[in-house]
Structure I
Amino acid sequence: MKMNQIFRIALVVMLPVFSLTAQENMESYLPSETTTEKDTIPVYATFKSSRIINARSNELVHKGELELIVSHRFGDAGGHNGGFKTFYGTDNASDIKVAFDYGLTDRLAIGVSRTKGATAIRQLFESNVKYKLLEQTEKDRIPLGITFFGNAVISTMSSNINPKVPDHFDSFSDRWSFVAQMILTRKFSSNFSLALLPTYTHYNRVGYGDSNDIFAMGIGARAKLTKRMALIADYFYTFDSENRKAYFEKNGLPFYNPLSAGLEIETGGHVFQLTFMNNTALLENQFIPYTTTSWRKGQFRWGFSISRPFSFKKKNK
């Protein structure tokens, strides 16, 4: 049985179970006469940023704050396109993103971004929403955090005249793609946090031989080394159909699962990340279904993000 069929069957089987138990489980999390104030204190700083590396984390911009984020992915460090001639990829930019996130409440944030794009589909505008459904609490009354993330992305590039390629658009709706993701997080200790990210990606239109819908499972982790340094990593396993794999491999375009790793450093209230990954794209809509570069071939690259928060809260006199 194909992996994506197993994934869909599992969802169908699990949903009725969740619907039968959800009310009972949620009622057990509500405060009762025996609940103390310490039982409802949320766990803070599961991760240090709104993103682990590629993967989103459960962290949000605070209410009334606007965050500017500039992200960059360089070219291949090794392989045919890397090495000293491109100064190990730093001469090339595979993708660039400028984003703004705003906190409507401490549990709900919205965002917009402009991204270069790293597949045939480029010139991308994104709108997104992130909402904390559940927060892990100090004494494990709620043992994990659950956050929803969703986005809608549109390409503004000119349409290709070839109707078989993905950047050919017959209508306005052909330009859109979407992501829906649940972010399940747990801070096991002050030194280790883990995230699981079941993800669904949809393109209204794809090229010949491709699939409109892709399911993936992501995993991300943070392991603290010192007071101000930590190892971070994330990985996405894509549940590709065998037909899709076979078609693209036959045409010399194999897909790989995106893997990222790096070092996180906290300095003066800011977080810096020195990270490496095999994917070229920044948006989930592209790096989950369309990573075509491999660590084994030296096709990994340096990436970074710089963020700057601005507060619009009124200061108390």
Structure II
Amino acid sequence: MTQILAITFPIYGAIALGYLVVSKGWFAQSDMRVLGKYVLNIALPALLFNAVASRQVADVFHPDYMAAYALGGVATIILSWLLFTLRGTDPQRRALGVMGSTCPNNAFIGFPIMLLAFPTQAEVILALNLLVENILLVPICLMLMESAGGKGEGTRLRQIGTILLNVLRMPMVIGLLLGLLVSMVQIPLPAPFMRLTGMLAASASALSLVVIGGSLVGLPLHGNRGLAAQITLTKLLLHPALVTLAVLVLTAAGWIALSPALHSAVILSAAMPMFGIYTVLAQKQGLEGAASLAMLVATTAAFVTLNALLYLLV
């Protein structure tokens, strides 16, 4: 158990530090937004570029991992949509629930955990997760949000194209795709440039956790408690359970063969609490209260669920 706490304590210690410095007024809430933009737009793109560009494509691209992660994620979207429908949830809250159940925070929380649990493969795991999430899971959830809010413009195909185009414009996706290009074409890059990207990448892990902690201060917690509880349970329990089922089914069918490290990593990746921009997206629907409450509870409760999974898997 000491080895497990050696992984999770630094993670939640950094989150607690972020909460402390903002709650004490040493940093303002606006400072966390600025630091978050730095992580999303500079540090993470550099990390992803450096991770992929410095490796062979065969060492980065793991279709078995992506298949299991994608199948489990899509199954979570479908089943959580049914569960929220059976609960009698209105379309907007149902879409919010599906997104919270399916979109994990692998950029800010998952990567630091993988860095401690699987140090040699953490960057590749992050790249694989973000590929599946940003190309498949997040666009589906955004489509559900837009449809529920009645804000979709044009044909459904046009809406999908707009969402995918916006995803491709994200700096971390650009960094990932540029890294893949360099890896495939084997473009030689100057050592000083790679040291620069490596230096920027090294700042992503700790700073992202401090940002998460600081962002939890002052969240509007007046939302629907029942909805927030269901979102938390489906995110922390249902999503990793369905990814585990996907791994077992695909492995039994002989379609995939994951190494022990990747087998554990894909399940842990699904067990992360929801991504950091969840409350921002919920504001567009006027549901930031429920989203904030769900994110606070899920981030806190994940300390227990992640420790349990690490004990079982690592």
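Since every read-out is calculated from the coordinates, none of them should be taken as a lab result. Everything numeric here is computed off the predicted structure, so don't read it as measured data. Cβ atoms are built from the backbone, for glycine too; each structure is taken alone.
To test your reading of the models, identify which of I, II gives 19 for relative contact order in percent (Cα under 8 Å, 6 or more apart) when calculated. Provide the component values of the computation, followed by the final result.
Numbers: I: 19; II: 34.
That value comes from structure I.
Have a look at I, II and say which one yields -23000 for helix-only ellipticity at 222 nm (-39500 (n - 2.57) for each DSSP H run of 4 or more, over all residues; to 500), as calculated. Working shown, then result.
Details: I: -4000; II: -23000.
Answer by label: II.
Taking Cα Rg over 2.2 N^0.38 Å as the criterion, which structure among I, II has the greatest value?
Numbers: I: 1.05; II: 0.96.
Once Cα Rg over 2.2 N^0.38 Å is tallied for I, II, the winner is I.
Using FRET efficiency 1/(1 + (r/R0)^6) of positions 128 and 280 (r between Cβ atoms, R0 = 25 Å, to 0.05) as the calculated read-out, with 0.75 as its value, let me know the right label among I, II.
Numbers: I: 0.75; II: 0.50.
Attributed to the structure labelled I.
Supply the structure label, taken from I, II, corresponding to Cα Rg over 2.2 N^0.38 Å, for residues 160-239 alone with the calculated value 1.58.
Numbers: I: 1.58; II: 1.65.
Of the options listed, only I reproduces it.
So if we calculate mean count of other Cβ atoms within 10 Å over residues 216-223 for every structure here (I, II), which label has the highest result? Walk me through the numbers before you get to the answer.
On the way: I: 19.8; II: 15.9.
Greatest value across I, II: structure I.
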